[in-house]
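In the part that follows, the structures are each spelled out as C-alpha cells.
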Structure 1
Amino acid sequence: MRCLGIPVDHRLRGLRRTPGEQQPTQDSTSEHIRILSEFGRSLTDKNDDDFLSAHELDFGLELARPECTGGLVIVLYRPDPSQDYSEGYVAEEARCRTLAAVKDLISNATNGMMDTDAITILDSMAFISEDYDGSVLHVQAQKTFLRALEAKRPDVVLSCFRTKTKIKFMKDLQGQGIGKDNHLVRMTFPATAQEFQRISAFHPSYAVNRMAFDPCFRHLLMLQFHQAVSVCWGMWEHKLWMAHLRACCAEKAWLYKGPLFMQVRKLSNFVHAFEDLEDSLKEVRYFRLEDCTGIRDAGRVICDRGISSTACEISVLLQDDGITKSGELPFELMKRTLHDALSCLGMGQFLLNTEAAKAGYCDHLQLVDKAPHFKEPHMKAFHEMFLTLLRQLNLTFTATDGDGRYTCEFQPQGEAFLRFSESIENHLRMIEGLREETSLTQRMERICL
C-alpha cells in the first residue's frame, strides 16, 4: 500500500476507517459557497491585475464544495500562480502536485471512502495567488476566507498553511510549524461562538516538492491527515511513535534551513541511510531470525530496527539526480551492501559475474536457487522479502569486463528498495490484524466462560 509514492506506515492501520463505519453527517446547507462566490465575482468585474477569470472562480468554488455544514475542512495557503484552469477542474487537480497529494492523502486516510469532492478545501487568501503583502485586497481576501470558514461550521480544521496577517484569529488558526504542535486545539469563532478542533499541519508542497528527497515529511503528512479524519469521526488515539515522528521532522526542518548546501545534505542523508541499513542488517543477522519466537518477536524486531523506513529513504534518494550524478559514491555503497549481504547469507564463496555485458554482480542462478529454510511462516516471509531485494539489486549490475568492473542502474535499485519497504509494511500490517483477531477471540472466549 502506497501514498504519496511511498509505503504507508503499518502503524496507521488502527486509524483507518472501514466501509462499515458511519461517516459524520453533514445535513445543513452552508452559506460558505455564496460568500466565496460574491467575493470572487467582485474580482471578475475588475479590469486590472486583480482580474479573476471565470475558470479560476469555478475552480475555487469546486474545491470549497460540498455545500453543507460540519465535517472536515482542509486549509491551504493560496492558489498557485502557475496553475492553468482552462481545461477544467479534473485536469488541473491531476496536474497540480499539491492537489494530487491532497487527493491521495484523503483517499488513504478514509480507506478509499472519501475523495476531494466530499471534503471542503479552502485557501487562506480566497482567489489571491500572490503572497500576502498587507494590502486592502489581501486583508479582504483573508476576512472572506474566515467568513466562509465560519459559515461552514466545521468540526475539524486541518491547517496546512502559514501566513503573515493582521488578524489574531488567523495567527491562532494557522499551522504552528512542522512537527511543533501535536495537541488538538479547540477554537471558537468570535461572532457565533461555534467551536471546532484545529490540527496544526504544513503545506503538502513542502513534502512533495521542496523536500521530496526526505520521505519523513510525507510520513508526517499521512499521520496528520489520518489524525484529522480520526478526530472528525471520534476515533483518535495518540501513540508515542507519533510524537517521535513529529520531533524528527521538526529537527530536520530546522536543519534544512541552515546554510549547508542542499546537495551536501542529500549526500549526507544517503550515506547515513546506508550505514543505518548495514547496521540494522547485521543486528537482524541479514534476516535470519532464528532467535525470534512467534509473530510478536519477528514483527517487533523488524519494526524496532526501522529497516522499512531506511529502505524507503534510500529509495527516494535514488530517484534524485543530485545523488545519481554524484560520482562513484552511490555505486560503491550499493556494491558494498550487496557484497556483504551475499557473504553473510551462508552462500559460501559466491561466484562473481565476470562475463562482459551480462547482468548480475554475482551469478544470478545462485540467488534464484536460494530459499528461506524457516518453518515459522512470518520469519520465512521476512527472509524471502530480503532475498527478493537482493535478486532485484543483483540484476541492476552489469559486468563490463573480467576485472571486476560493473555499471549499475539506479532507478530500478530505487524501485527495489521501495518494494522491499512496502512488503515489510504490508506484512507488519497483516501481523497487527492477526494480533487484533487473536485478542478479540480471547476476549470472546473469556466472556463465554
Structure 2
Amino acid sequence: MKCYSVLLLLLGICFSSYDPAQAKVYPKGSQTSKAAPAAKKKAAPLIKRAIIVAGQSNTCSGAGDVILPPDFAQRRMSQLGRSNENFNEIPLTFYGVHHITTYTDRASFASMFCYYYYDLLKTQNPGADIQLLLIPAGAGGSGWSDSQYPYNSWRTDTNYFRDVVTRIKWAKNAGYQIDGFLWHQGEADAAAGTHYYQQILCNFIQSMREHVGNPALPFVLGQMMPAWVAEDPARAGYQSVINGIPNLVPYTYTVPANNLSSNYGDLIHFSAAAQYELGKRYYDGFLSALNNSSPSGYMVPPSGQSLLLNHNVAGGLFNNVLDAIGQNDDNPSHNVHSRLGEIWKFKNSDGYYHFKLVVVAGGSLTNTYFEWKQRYSPFAMSDAFVEERADKKILGNTLGIDTTINSQGFASLVYYSTRSGGPTTTLFHGDIRYRNASWWLSVGAIQHFQSHLPIKDDGQNSVTHIRLYAIKE
C-alpha cells in the first residue's frame, strides 16, 4: 500500500509539470518542418524595338507651342543621341530631337509616332517591359542632286548614308529590333530637278531594308507642304513620284499633308501643330504599309536573264552618274542603255542578286563573261562597306577577273565613291582597291579609259562593248 501511494505521487508530479507549448510535435508525412519560401515574382519580358526617321528638314523643323499628352514623358521611350551624347540613349522629346540637323526649339513628328506606337506595343505584349528607341537622321536641305553632293547628300557613298547604316548596326548590336522607317524628303530634289527620282527612292528603300535585315520593313513617306508644291508645276511631278511609291513598292505608304499648317512666314516647313498631327498620320500610314504586300503596280521580273545595261563606248558615255541609272531605258539596242534603276526588283529568294557581265566586243576578250551573286544591292554599298562586299559567290569567270586582293580584286559590284580630288567616273564598279583610286569593272561609265571601257585591269584592256544581265531565279 505504501509503494502504491508513492507511485501515484510520482505520476502526479509528472503530469503537473507537463507544458503543451514545449512539447515536440512531429509533422505528418505530407508536411515540412519549415514554411515554403514565397515564389519569386517573374521578371517582365523585355521588348526592345526601334524606329528610324530620316530625310530633310521637315523631319525636325516644326515651330510653335504644342501641349503634349500628360503621359508622354512617363513612357519608356528614348532617342539615339548625337554630338556630346553620340550613341547614348537619351530621353525622347518632341522638341530638339537629335537629328543630323538639330534644332533645340523645333518639333519632330517622329516623337508623336513613337507615342502611338508605344501604346500598340503595350497592347500586343501585355505585361512586357517595352523599350522603344527612335533613331533620328534628318538633315536640312539634303537630297540626291549634284548640288547636294557630296556634303549634303543621301547618295550611297556619302556621310548621311553611312551615318544611318552605322546607327542601324548599333541598334541591332544593342538588341533592338527595327520595326519601321519614317521618311520625309523631296523638296531639295524638286528644286534641283533630280533625274530618275523614282528609281532612286525605290533603290534607297531596298537598301535600307537590306541593312536592317527585313525585306518587308514598313517604309512610310510623307507628302510635301501642299501650298509650297502648288507654287511650281515642276514640284507637282516630284510629289506625284512620292505619292506613287506605294503602288510600286510593297510595304510602303505615303502620308497625306492636307489641312496642315506651315511655320509662320515659311511655306515649306510644317508647324509644330502640324508635326503633332503628322505623328498620328505616320502611325496610321505605318499600319497601312504593313498590309501593302501586293501593290497594283509592282511587277515581278520574269524568270531568266533581263538586260540591265547595254554600253558600247563607240556610241558615247552616260551623261552623269544619275543618268546612268536609267538613260535610254526604253531602248535596249541603244549604245548607251541602262535599266540599272530596276535592280531593286531582282533579289532572289535565296537572298542574293545574280548578275552576269558579258563582253560583246573586246579583242581577245570578246564573248567572255563574269558571273556572280552578291547579297547586297550595288545601291546599298560603297567602297567602304568591306564586310557587306565580301558576301558574294563567283559562278563563272571566262573574262579572267582577278578575285583576290593581290591585283584588281573583286568583292561585289558597288556604288562608286568619289576620291579626294578625283572626278566621278562611273555609277558602279567592282574593283576592291578603293584606296588606290581604282575603278575597273565599270558599270555605268561616264568616263572612258583610253577610248575603252575600264573592265579588266591587265595592262591590255581592249573592251569597248559590254552587257550586264540580272538573272531572276
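Determine which structure produced the value 0.40 for FRET efficiency 1/(1 + (r/R0)^6) of positions 178 and 282 (r between Cβ atoms, R0 = 30 Å, to 0.05), calculated from the coordinates; the candidates are 1, 2.
Numbers: 1: 0.40; 2: 1.00.
Attributed to the structure labelled 1.
Tell me which of 1, 2 gives 22.5 when you compute mean count of other Cβ atoms within 10 Å over residues 338-345.
Of the structures listed, the value fits 2.
A value of -7500 was computed for helix-only ellipticity at 222 nm (-39500 (n - 2.57) for each DSSP H run of 4 or more, over all residues; to 500); which of 1, 2 is the source structure?
Structure 2 accounts for this read-out.
With FRET efficiency 1/(1 + (r/R0)^6) of positions 234 and 330 (r between Cβ atoms, R0 = 30 Å, to 0.05) as the yardstick, tell me which of 1, 2 scores highest. All intermediate terms of the calculation are to be shown ahead of the outcome.
Details: 1: 0.05; 2: 0.85.
Going through 1, 2 one by one, FRET efficiency 1/(1 + (r/R0)^6) of positions 234 and 330 (r between Cβ atoms, R0 = 30 Å, to 0.05) peaks for structure 2.
The value 26.5 for mean projected area of the Cα convex hull in nm² was derived from one model only; which of 1, 2 is it?
That value comes from structure 1.
If FRET efficiency 1/(1 + (r/R0)^6) of positions 98 and 146 (r between Cβ atoms, R0 = 30 Å, to 0.05) computes to 0.55, which of 1, 2 did it come from?
Working through the options, I get structure 2.
Every number in this text was worked out from the coordinates using simple rules, so none of it is lab data. None of the values given here were measured: they were computed from a predicted structure. Cβ atoms are built from the backbone, for glycine too; each structure is taken alone.
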